[in-house]
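In structure tokens below, several structures.
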Structure P
Amino acid sequence: MKKLAALSLIAFAAAAVHAQETKVAVGISGWTGFAPLTLAKEAGIFKKNGLDVSIKKIPQKDRHLAIASGDVQCAATTVETWVVWNANGVATTQIFQLDKSYGADGMVVKPAIAKIADLKGKTVAASAPGTSPYFALAWILKKNGMSVKDVKVVNLEPQAAANAMIAGTDGVDAAMTYEPYLGAVRAKPEAGKIIATTLDYPMVMDTFGCTPKFLSENPKAAKALTDSYFEAVDLIKRDPKKSFEIMGADVKQTGEQFEGSAKYLRWQDRDANNKFFSGEHAAFSKEAAELLLEAGIIRQIPDLTKLADTRFLK
């Protein structure tokens, strides 16, 4: 009887711990920069910190719809995308920075294209307006005295856009894509050349955010999500081989292949986050919002002061 009672107490305690885990659904894509979130889940970091996290792969063009419907409470995406979502009535707040692209996003062109100006009147494959690839296209064109009105955009997601270039698809002169798909183009230079990346145009920065409702009702969970990300980044530093294997498996890559993709970005630790949110985030959000308005992607600039909540970084 005593043994049964003891086992019952252990089972009850385990159930109580499990009941305390806050459920949260997170929307991401297969982008290399988001991989520490997958690592945090697979390595048990989220669970250790009292979270029951489900990660859902949702294309960037649809991620805000998943948030609006309540299918996910949090998401990972680029800084300017939060501007778009809030401008379109999907209230969301960023709580920490994930990564910065250092050549992991880029424009691939067919051999006949020698410079950005040569794209005038040409067809560019990019994801839908309101996504990072489309914004990157608009940003690069603007820096070269052009706009999206000077090219014909066909909407293809990053993997499909890269595949179109590799296949030499007729009617597609250029494509916007990112790692790990950009790496597939690097491996086949005969398919096209990478004419511009975020080394030339540093405008791809990813952050993690949630709905104001979730943050208000679950501040401890928001803190746990933030801490879990930083723990995952620390784990990558301590055990890179195992970490790359776990993260690579999620996107059907070997650890070595994933490590190759990761060379083109920097995951941001707590110190980098505090620096980023002390001024750079607000300045970039303002410039991005003005470009989004000019490009017709948003009709009005939302309240930029409500785009970030840094209290969970401490």
Structure Q
Amino acid sequence: MAIIIDETKKVMIQGITGREGRARTRLMREFGTNVVGGCTPGKGGQEVEGIAVHDKVSEVIEATGGVDVSVVFVPARLVKSAAVEAIEAGVKLVMLVPDRVPLWDAMAIAECAAEHGAEFIGPNTLGVISPGRAVLGMIGGRAESARQWFNEPIKGRTVGVISRSGGMSSSCGYYLSRAGLGISTICHVGGDSVLGLTFPEVALKFQDDPETDAIVLFGEIGGSMEERLADLMASGKITKPVVAYIGGKAAKEGTRFSHAGAIIEGDRGTHAGKVKALTAAGAVVVDGFGDLPDAALSVFATKTSS
């Protein structure tokens, strides 16, 4: 199995006629994503990559018989209206690729999603990829490269990857694959301070996925995602092995590390606090990013010996 996306999910693209929308539609389809439609206001009647373009999300849903996921490729100032339109039309998962989405807009999207029982990923996400099945967003680049970089699931040796960094999402998948492990899904949750799916929610999805044997995290200072995941482990809701790296060890209070959501405030969100919480809950936390593959392999060696 895979979480979030596979070849059976019906996907639409909002902003499909734009430069990124066109390019990413082609790349997603080449990898195997079932892109069934797209929309751009005022551009209805056109085609992109053989896909009919409509003016509204509701028109795409009517023409295709339903949509599972919408991927948003519009300017940041238009993300809120696009996401709300999709959620109110009944789309249950919306991916927000653009960065620089205003904080208040992200909060409004979160409120709308909660009201309608929907989920969203991002803003500022590179995407989600399930090797051998499908991809959402921009992660993995060209289909040929993604197929070479990321191993498909390997029975008994498959990990799910969750990351707060787009580039490191791909790096994690690449190096874990080179170490001989399979990948069920790689999810970049995004780098902003207000997000849709976070580490705890994605980890629970991996926990329920019979194909995922362990969970690998690329975390960062700031926020409380890693600590909340540790709480799930401590309470027994996450029982699969967790291997983690936390970036930003040298950062001091008030320093922003790479992303808007990666900032230390007082004693909240510190590197030491995250490492302590995860270690106490039973995770294997490595000091260097390059140690992740060996640590993940050691988890499987332990499982085999026991």
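Nothing in this text is a laboratory measurement; each read-out follows from the coordinates by a stated rule. As the structure is a computational prediction, the values presented were derived from the model and not from experiment. Cβ atoms are built from the backbone, for glycine too; each structure is taken alone.
Some observations on this one:
- Parent structure of the calculated result 2.2, given that distance in nm of label points 7 Å out along Cα→Cβ at positions 24 and 168 is the read-out and P, Q the choices: Q
- Origin of the derived value 27 (relative contact order in percent (Cα under 8 Å, 6 or more apart); candidates P, Q): P
- Read-out mean count of other Cβ atoms within 10 Å over residues 120-127, computed value 19.6, structure in P, Q: P
- Which of P, Q yields 119 [volume of the Cα convex hull per residue in Å³, calculated]: Q
- When distance in nm of label points 7 Å out along Cα→Cβ at positions 160 and 192 is calculated for each of structures P, Q, structure Q gives the greatest result.
- helix-only ellipticity at 222 nm (-39500 (n - 2.57) for each DSSP H run of 4 or more, over all residues; to 500) derived as -13500 - corresponding label from P, Q: P
- Of structures P, Q, the largest value of distance in nm of label points 7 Å out along Cα→Cβ at positions 72 and 216 belongs to Q.
- Distance in nm of label points 7 Å out along Cα→Cβ at positions 32 and 248 derived as 1.2 - corresponding label from P, Q: P
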